[in-house]
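Laboratory data are not the source of any read-out in this text; all were calculated from the coordinates shown. All values reported here derive from a predicted model rather than from experimental measurement. Cβ atoms are built from the backbone, for glycine too; each structure is taken alone.
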Structure P
């Protein structure tokens, strides 16, 4: 069974980093989703797709996956480039045009 280990990106609705310090382990879908002909809902018989496990470190997630015998795919997080902006810079007299 294939699993994916990654750190989630920060929410686009917030500027803080509170929800993305942990590592997630998710199972890859084992079967394709299908559409219910009566209601039009999308469903699947794969219950492992609903499981998301949180770990404090990448090593803990890898250790768990190895103990369970899962094939892993690790996605490293991209470094965040923080640009410091200051409202007062808009009113500098020597500001480039």
Structure Q
């Protein structure tokens, strides 16, 4: 989760695509250069340990845009790829 947030902050679209599960990954990704990501708050982690195949992370990411402050809150799902890396599957608005 933190590495993907850092990739958003640094504008590393190729890294984001490479850490996305192939079953849900888009063909391309266009990042908005006017969004400056400033902070990540990890609120909850479910599973995702060394022996787990899946995990979930609830977070709030804070950014600055030309229009002001932006907060994105999400509950992201991850799965362990065949090579052992964690990959992003999808996200939803937390309850």
Structure R
């Protein structure tokens, strides 16, 4: 049924993580409406959803650049992506 995509455990965990983050943001938005807008170091006024999008987009660029330049293993870009996500939610 799902033969059109290479579903592996790491792939499934990435999607579970993204949808879980979206679920957490939905619950936060219901509890505290308004998206917690703030102006960060990039000069953008962002909400929680914007910061999630920027962190996911940046993480994908980190992984693609690492794969293009170095290849495997992917532990170092994972650490970089986690640090990028922390930076996005803290300062952006």
**Request:** Name the one structure among P, Q, R that distance in nm of label points 7 Å out along Cα→Cβ at positions 23 and 47 of 2.1 was derived from.
**Result:** R
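Work out which structure the value 6.4 belongs to, where mean projected area of the Cα convex hull in nm² was derived from one of P, Q, R. Kindly include the intermediate steps, with their values, before the conclusion.
Values: P: 11.2; Q: 6.4; R: 7.7.
The read-out comes from structure Q.
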**Request:** Supply the structure label, taken from P, Q, R, corresponding to distance in nm of label points 7 Å out along Cα→Cβ at positions 31 and 55 with the calculated value 2.8.
**Result:** P
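If you rank structures P, Q, R by relative contact order in percent (Cα under 8 Å, 6 or more apart), which sits at the top with the largest value? Mind dumping the intermediate values first?
Numbers: P: 33; Q: 23; R: 26.
Result for relative contact order in percent (Cα under 8 Å, 6 or more apart) over P, Q, R: largest is P.
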